[in-house]
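Colleague: Each structure below appears as structure tokens.
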Structure I
Amino acid sequence: MKDKTIAILENRIGEQMADLVRKYGGIPVCAPALAEIPDIDPAHISRLFERWTSSPPDYFIFQTGVGVKALFAATDGLGLTEPLLGWLEQARIIARGPKPTAALRSRSVRIDAGAKDPFTTTEVLAELDLQTLSGKRVVVQRYGETNLELQERLEESGAEVIEIATYRWALPADTEPLIRLMNALDRQEIDAVAFTSASQATNLFTVAKQTGREASLKSNLNRVLVASIGPVCSATLTKLGIKVDIEAHPPKLGPFINALNIALLSALTR
């Protein structure tokens with residue numbers, strides 16, 4: 001990707017992505033399209049814990065390290081961490097990947113099952129297929145928005161799903177970087193756009209709609225190289241009318257940037 005300009009829509013690991021792009025000789029343009037907003041309701045937590053005194057959960061599914069930390073921060077503040085640890089000890093714990101695993105282990109929580117690499121919902125569902133869930137209470141730590149695929153599978157299995165919101169995804173407070181990105185796309189200054197979540201695509205088009213630029217954004221994205229982190233992100237881009245040129249396998253940052261680099265090099269040699 002030497003001397004190619006790559007638009008990065010990531011927020012939390014945006015600078016890490018930018019460093020990888022620079023490593024390959026590319027020029028990163030950062031335009032965060034997503035904000036993580038804390039979304040824990042202490043009153044909801046307190047009500048849940050009152051119910052669990054007589055009807056404790058059978059399973060906990062933790063999907064992100066950020067969410068695990070946010071939940072424990074809330075229970076620390078409410079003085080409810082000790083009962084939470086007690087319920088976790090009694091239940092079966094499923095972790096989506098290394099980040100929730102590390103956050104749970106920092107609190108000495110036993111983990112009974114973990115999603116295998118590449119740590120997507122597909123691997124979580126594979127673990128759930130090994131469990132007997134009918135009539136069980138399953139607590140799901142939500143991230144960003146409800147994981148509909150996971151929720152539907154749990155409900156089909158006869159489980160009672162109890163979702164705990166820890167943070168939600170929203171438009172960033174400052175959308176000017178997204179406006180500047182659309183301006184750069186108009187001027188044909190961008191060679192590739194890297195999407196690392198479906199919500200980034202949705203939010204980018206939300207800003208485009210607000211500014212009357214949906215048609216030009218769609219046209220411009222279909223002119224440049226579009227890279228997607230994985231199938232969920234790709235499905236959203238396709239629904240928005242965007243052709244996906246690259247999808248990471250596995251859906252991880254390293255393979256994602258490497259695939260983008262290979263695609264740009266291939267384009268140069270044509």
Structure II
Amino acid sequence: MHYSENKLTITANHLTVSYTDDGIVSAPAIIFIHGFPLNKSMWNRQIEALKGKNRVIAYDIRGFGKSDAGNDDFSIELFVSDLLGLMDALNLDKAMLCGFSMGGYIALNAIQNHPERFNALILCDTNCTADKPEAKEKRMKSIENIKEKGLEQYADESLKKLFAAVSVSKQIEEIAIVKEMILKTSKPAIYKTLHALAERKATCTQLHEIKMPVLILVGKEDEITPPEVALLMHEKIKGSTLHIIEQAGHLSNIENGDEFNEHLIKFIASL
């Protein structure tokens with residue numbers, strides 16, 4: 001049984017990408033895509049839970065964590081191109097895909113445009129809709145606020161939305177870790193990603209075309225992508241499974257990792 005190495009870098013899509021590759025090389029691979037404005041370390045508990053039976057890969061999207069940003073304008077399509085470039089560089093023909101929030105937008109776009117490269121999909125605290133005008137405006141205002149007031153205030157405001165109220169007093173360490181992830185992200189990467197998120201296309205009308213096993217997970221207290229949004233996707237994706245994670249907001253995999261991992265392990269074992 002050959003176990004793969006951990007923290008690595010690779011050139012994919014003309015970019016130096018930072019990633020972790022854990023678990024059993026010959027086992028089915030699952031790729032984790034982080035959300036905004038975070039990095040691959042948000043998946044540490046999931047990697048730990050799965051690496052005994054799977055090959056588990058988590059990578060930093062361009063401009064986040066330790067991956068290069070490159071010179072291109074960011075877009076969901078570019079992020080998908082990076083994902084496929086990473087898979088090619090790792091000689092991975094197929095993989096399971098797990099995307100959180102922005103990672104879910106990337107995963108949905110990838111699966112709808114390149115279904116032959118994937119054999120299962122896990123959507124976490126995400127949605128299939130595009131930004132409404134007021135949401136776009138909010139993102140542009142965030143850019144102005146960061147330029148004026150700095151990243152610290154933006155991070156503090158983000159944390160209020162990312163975590164459920166129940167987590168604020170109990171998960172001090174987790175909140176500190178997430179805040180550090182935000183503060184370590186470069187401002188240009190944040191600006192470019194906010195533009196990419198504002199301009200993303202909806203994927204809802206193509207959900208019925210997804211023919212692979214799909215698991216949808218959402219925090220019960222998620223205010224950014226609430227359970228009713230997850231339910232809408234569940235109804236559109238035939239045969240999908242939906243679980244609402246108790247005592248969790250948007251960061252359900254961090255806030256209630258035990259329940260999240262339980263559903264994740266069960267789903268992967270069923271494939």
Structure III
Amino acid sequence: MSFEPEAVRAFEHVGWQRAASSYGNGFAHATALFVTPLLEAAEISHGQQVLDVACGPGHLAAAASTRGATAHGLDFSAEMVGIARSNHPEVVVTEGDAENLPYPDGVFDAVVSSFGIHHVPQPELAVAQCWRVLKPGGRVAFTVWATPEENTAFSLVFDAVDRHGDRSALKAPPPGALNRIDQCLRVLEAGAFVDGSAEIVRSEWLLPNGHALLAAISAGTARMAALIAAQEPSARAAIANDINSQAERFRRGGNLAIPVAAVLARGRKAVD
């Protein structure tokens with residue numbers, strides 16, 4: 001299947017419009033684990049103008065605001081934009097395209113993105129747009145999910161689908177690849193950033209059981225939710241039981257502590 005950017009954009013848009021209402025109470029608890037490292041990588045501080053690209057419900061932008069920054073958020077999902085505006089009135093939220101940012105050149109001190117860049121059809125275009133809207137010396141920092149081999153929360157789902165279902169049941173345009181350190185470094189370099197670096201950052205997602213993991217992913221993601229929904233009903237039941245059983249090895253007292261991992265990438269716009 002060939003790569004079709006517009007088809008990817010349409011698929012992701014439908015998925016995030018659907019997930020918007022339930023994202024904050026479920027999957028957002030996983031992404032929240034990486035907010036502090038991301039803001040520290042971007043060196044967010046008082047008085048800065050900060051843009052959060054693919055801001056979703058606005059949690060990262062709001063966290064930047066608590067550090068004294070003037071925070072702006074952008075998302076292509078009108079549902080997400082509405083939630084962000086309602087929950088975080090201190091953030092200036094705009095509906096728009098990460099590959100064609102609706103801002104003038106050189107207006108932000110930092111641009112950040114929490115697990116958004118890998119949903120963009122062409123991440124290199126989005127990162128180049130980040131460079132354009134940054135002031136000289138400004139910083140970009142973004143997180144993307146690491147590969148399932150590094151990311152237990154996702155491998156539990158994919159392994160269960162492989163055992164009891166069919167990955168090919170998902171009839172969706174294939175995404176671009178952006179879940180490894182080398183890929184993130186290439187995107188930064190292509191976007192003309194200097195001092196680029198990327199690293200794996202790890203945390204633990206606390207959940208009561210494996211059923212809660214599956215529920216959060218089913219309700220609060222786009223592509224993985226579509227993969228689960230594409231399975232036959234009997235397969236979905238077996239997948240759910242498999243995830244719940246396999247996840248028990250991560251039990252710590254009353255909760256599971258499921259390992260999650262992200263690639264945290266950063267770069268700087270050179271001063272002319």
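Quick note: the coordinates plus some simple rules give every number you see, no bench work behind them. No experiment lies behind these values; they were computed from the predicted model shown. Cβ atoms are built from the backbone, for glycine too; each structure is taken alone.
Colleague: When Cα extents along the principal axes in Å is calculated, the result is 58, 45, 35; to which of the structures I, II, III does this value belong?
Modeller: Source structure: III.
Colleague: Work out the source of 2.8 here, i.e. which of I, II, III gives that when distance in nm of label points 7 Å out along Cα→Cβ at positions 86 and 206 is computed.
Modeller: Value 2.8 for distance in nm of label points 7 Å out along Cα→Cβ at positions 86 and 206 corresponds to III out of I, II, III.
Colleague: A follow-up question, please. Of structures I, II, III, which gives 17.9, 59 when Rg and Dmax of the Cα atoms in Å, for residues 62-189 alone is computed from the coordinates?
Modeller: Source structure: I.
Colleague: With distance in nm of label points 7 Å out along Cα→Cβ at positions 182 and 214 coming out at 3.6, pick the structure among I, II, III it was computed from.
Modeller: III
Colleague: A further question on this structure: Quick check: 18.1 is what I get for mean count of other Cβ atoms within 10 Å over residues 70-77, calculated from one of I, II, III. Which structure matches?
Modeller: I
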